[in-house]
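Values quoted throughout were computed directly from the atomic coordinates according to the rules given, and no laboratory measurement underlies them. For clarity, every value in this text was computed on a predicted model and none was experimentally measured. Cβ atoms are built from the backbone, for glycine too; each structure is taken alone.
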Structure P
Amino acid sequence: MCGIAGVVSQNPVNQLIYDALLLLQHRGQDAAGIATNQGNKFYMHKANGLVRDVFRTRNMRSLLGNMGIGQCRYPTAGSSSEEEAQPFYVNAPFGITLAHNGNLTNWEQLKIEMFRNDRRHINTNSDSEVLLNVLAHEIQQATLGYSLDPAALFKAVASLHRRVRGSYAVVAQIAGFGLLAFRDPYGIRPLCLGVNETDAGTEYLVASESVALEGLGFRFVRDVIPGEAIFIDVDGNMTSQQCADNPVLNPCAFEFVYLARPDSVIDGASVYHSRLKMGEYLADKIKREFSTGDIDVVMPIPDSARPSTIELALKLNLDYREGFIKNRYIGRTFLMPGQAIRRKSVRQKLNAIGSEFKGKSVLLVDDSIVRGTTSREIVQMARDAGARRVIFASAAPPVKFPNVYGIDMPTRSELIAYGRTDEEVCREITADALVYQDLDALKRSISDANPSIRQFEASCFDGNYVTGDISRDYLDRIEYARGNPEPANDDMVRSQLNLSLAPAD
């Protein structure tokens, strides 16, 4: 999961990209990077850490130019080493830098193809470096004997769509030429376009979420549609084209549950209003399954669950209280590596107000339950604060399957709901009762905000992988890789993929 931004302006863009990444910081807290372009030269700085820590005054001054891209990263493929921070760069053809949000499901096979057929060297285990080299190769093929123009770029993106599988929202810049942005044919990861009129001319900003546009004074124009490519040249001329054969919008449902900021609008659906609806539908289920007279107070687990909890309390006519106070200087525990670190961070991140719990039957509402570590700690905190009874509710359905499209929940064994009934999960988190949102209700919550969205990428809930290329063997392989973090050498990868080592014809 990452946040990406790309800017074309008639003014220096370093500060603008930095500010956009601050607004997208919730999407990735592991690393950050910016690459700008002036004339035919790129300027780049990237490192591990939060945006505010990666970029110092000396770094910002070195980022020259009126065009640039940036990314804040949380790794879901490759590793968290600094060498895999983005953007990535290749010098041929023309010079290209790229930043990517998503996860390629066939990146290992593509890496071998790059070696065998395209004669391109991949230096890391990052799927984003693979994606950049696929794009570079296809641009090279599209421009053989022809000049570089938007038509050639769109042809290259169309070829990329035919080769690449998985989720990808991309911003890339070509030295001295312009900014290219595109989205996978399923529209799994979000990407949107904004404009700003200045005295020097029109500025364009492409970003992962609309909040980055609005926070910087840009007018939201539209979402990049699935399969579409947009090109903005250095003079500010924009063209676009559909580059996929059969694009179908399948936005990630988990974006609306947890990942996106509530003040964002994704594919025409307000994240905030979707979360309100999640609370409304969850209240309906609680009415059916519980006697609300057994509940004294409703409390959110800050912050993502707050809109759902407010609506749920109103619908059930129950008192709403803030029982947990959040330390905002602790990162998201869902995004932290290692169970022990997450468990410790829960206590550092949340503190219970004892008077709100003492002697009460409390309904706690969280956005989702993934590994269960956080939920178990929160239930115990409520009991330690004096709660007489703890009922736990999830605004999302049970997370039972790995997400392979860019969210860090890759192994079944880490998911508390995998292979367990709701009653068994309830015992694991030590709650007195547990209620999950129904999947149909979750989908309805988003469709209510935009009725034109009819299909979703909801594989972590239903095991239905929309790209159609995820097998049990694939899931076994990524689980093995997670349990054995030493990078596999190319011979191992080829062996796993059952690819011939013979030279290409």
Structure Q
Amino acid sequence: MAPRTDRLGFSALADLPAAQRPLVDPRALGVGIAHLGIGAFHRAHQAVFTEEAIAAAGGDWGICGVTQRSRGVLEQLQPQDGLYSVLVRGEDTSLRVAGAVRDLLFVAEEGERLQALLAAPTTRLVTLTVTEKGYRHDPATGRLRRTDPDVAADLAGDGPPRTVVGQLVRGLQARRAADAGPITLLSCDNLPANGEVLRGLVTDFCAALPDGESLATWIAESVSFPSSMVDRIVPATTDDDRAEAAKLLGFSDRGVVVTEPFRQWVVEDHFAAGRPAWEHAGAVLTADVAPYEAMKLRLLNGSHSTLAYLGALAGHAHVADAMADPGIAGVVAHLMAEDVEPTLAVPDGYDVAAYQRELIERFHNPALRHRTVQIAMDGTQKLPQRLLGTIADRLAAGAEPRFACLGVAAWMRYVWTARAEDGAPLPVDDPLAERLRELTADAATPQAAVDALLSLEEVFGAELPANDRFCDLVTDALEALTKGGVAAATQI
């Protein structure tokens, strides 16, 4: 049967099979969560956990999704009453409509409404997936980048806040003035100790305000900043994905998200004003997220970035294609087992070897068309937590983390040349893209490129570039990539 041309929405629900309908009645759900950064990942991860938690234990924990960059998500979801489907691809394909997103706003046009949302007593939780670069911090230090023009404008009060931290602090000011009670700010981004990072950035922002001291005191008493670790692979949705969703639903769904069967969420159980019963959806609530966080950031994300840069340079469009390359697959396995695993504090009873095997299996999933250049975005913001921490720890232990250093060298080759080995252009999508171009413009040799890029102290800090062994390992790897390509550099 050909799909109907009707858009998904409340009116479509009665025509859907029970297995495809939301787990809760979205029309009866009040908003209790503001989510900043309502992209595909949030809709395939936290929003799904939240709907399952509400179905199991109740509560007005509907989500108001806030988009920072464009009206695109609003144009997808508003005509659909906030509904969208989650298309899960593994050995089998399944699809269900999600109903936890109950409102949407575009902050560039509705800054006052966001402030009112953050100040409302009914809003008890703010979650964030704004990517590493959305925090406007120096990755090496974790401090607020006050030289950023948008941060400076927000501190000066020049119009509605443009940055996430500025939006949060102005919202907390309004909440304090309204005496609206405590609230939790929960980062779900790939940053070590992301709750503490967010707390530090909010504190830095307050410290630069004329009345910041009293506001900071109120925040310390009324706002909690738990850390969390999230894991689910969510590639960008394609036209083919939308066509498949329409066929399965019988309705057009412009907001469909595609993901894998695996999902994980580990959350520090420290909330100032309640939370959904996420444990009923399979989330792990714990007093200490750090061991899980380090495993995920270093094993999954570090490997993902390494294979993305190597894969893109070798001309592989998708992760599964890159993993079909024996050299790249071998580097990933050795990176996990030899460089990363010795740096981890593994929780009792956790089978880290099985986790590595599971990751490799997930990377091989051909049903997920996860583009290497998508993972390659924002490298300057990702390297510190994904690879540089591993490198620093192994060097301190007297080891030579050559596979992690190859990952760094592959990033350098990617941003230095911006071309694959066959000459095809590669997009350098990074908040420091212009500086990367300037630094490498006159680099005629791998050594010159390494020297130039290691001068980015906000990325590499001061200690690693001063370590001769690190510099030699990265330079050797970049020379191998330059002279013999990925095939030569991945010979083990």
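To which of P, Q does the computed value 3.2 (distance in nm of label points 7 Å out along Cα→Cβ at positions 58 and 98) belong?
Values: P: 3.2; Q: 2.5.
Derived from the structure labelled P.
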Parent structure of the calculated result 22.1, given that mean count of other Cβ atoms within 10 Å over residues 194-201 is the read-out and P, Q the choices:
Q
Note: helix-only ellipticity at 222 nm (-39500 (n - 2.57) for each DSSP H run of 4 or more, over all residues; to 500) at -9500, derived from one of structures P, Q, originates from structure P
If mean count of other Cβ atoms within 10 Å over residues 306-313 is calculated for P, Q, the one returning 23.9 is structure P
Of the structures labelled P, Q, one was used to calculate FRET efficiency 1/(1 + (r/R0)^6) of positions 122 and 202 (r between Cβ atoms, R0 = 41 Å, to 0.05), giving 0.65. Name it.
P
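Could you tell me which structure in P, Q was used to calculate distance in nm of label points 7 Å out along Cα→Cβ at positions 50 and 82 as 1.9? Could you put the intermediate results ahead of the total?
Working: P: 1.9; Q: 0.8.
Of the structures listed, the value fits P.
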